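S.K.: Okay, got some structures for you below.
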Structure I
Amino acid sequence: MSESPDSPSSPVSPLGGNRILFRVIAILSLAGVIVSAISLERHYAKSATEFCDFSQRFSCDIVNRSESSSIMGIPVAGIGVAGYALLFVLSAFRKAKVETPTQLLLAAIVGLVFALRLTYIEAYVLMTWCILCVISQALILLIAVLALVVKMRSASA
């Protein structure tokens, strides 16, 4: 019987059937870097934008320039760029390491918890939604679910 292209090269390899999942996580992470970079640019922008400001309830500028848009002077969007970059590195360049599924899942869970905190702030403190933030929240949720699948598959391999 021949091995499939997704077969691990050694019994301890986390790749198994996870190659496609690692690629999808890498692509979603790059999308997260881009969305977060746009949010970071909006955080520092001097002028208002129209591409994601639809009303008082849907305004990237209100969210990205609020008191809640920074933590200890660091823009939340900058933290997003760094977090998504870490997820990209793990999923694209460290996927053959045995410890990567665990690291990927932990990083994704931290990102998801961070995003849920920001979602709470948008919904109940600012009462305004940022479309870029909502996209980022969907991306990190998808990444976390896929990272969980990768972890579960690698644990059973």
Structure II
Amino acid sequence: MENERIIKKYPNRRLYDTETSAYATLEDVKRLVKEGVKFKVVDAKTDEDITRSILMQVILDQEAQGKPIFSQEFLKQVIRTYGDAMQGFMTTYLEQSMAVFLKQQQAVQDQMANLIDTGPMSVYAGLAQQNLKLWQSMQEAFLKGMTKSGE
């Protein structure tokens, strides 16, 4: 099993990567995420896991640069779900939606790589079919989860 990389956050707000024995930046954390490296950020003083708050900082930094992903309306809608009975489902729904999106993105990239060998119409037909299947399976899983909790 792969060991989890530990990054410590010190009171001076600096991050320290224990694997490389060097200070790290939020850009370094972003790179680890993109590379799929398993890591955990802990408070150096309390040893508390603060990975989630550091990831939120990475997102805030990214949102401040260039074109943001999260619109004001989307953020308002997310805030409205806090404390709602459906809050737990929202997490699952957003995670599954992002997983489907990433699978579709990979499928598009794979299809585009093979575009030279196939005709363009077969590419779009295959993608449409695959997208429909992914969306249906995600919706079925979501509805199944809702009916289980409603029992």
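S.K.: 16.5 is what came out when Kirkwood radius over Cα pairs in Å was calculated for one structure; which of I, II is it?
M.R.: Details: I: 16.5; II: 19.0.
Matching structure: I.
S.K.: Of the structures I, II, report the one carrying the highest value of relative contact order in percent (Cα under 8 Å, 6 or more apart). Please list the in-between numbers first.
M.R.: Values: I: 35; II: 14.
Result for relative contact order in percent (Cα under 8 Å, 6 or more apart) over I, II: largest is I.
S.K.: If you work out distance in nm of label points 7 Å out along Cα→Cβ at positions 18 and 42 for I, II, which one comes out largest?
M.R.: Largest value of distance in nm of label points 7 Å out along Cα→Cβ at positions 18 and 42: I.
Where a number appears in this text, it was derived from the coordinates with a stated rule and is not lab data. A quick note: this is a predicted structure, and the numbers were derived from the prediction, not measured. Cβ atoms are built from the backbone, for glycine too; each structure is taken alone.
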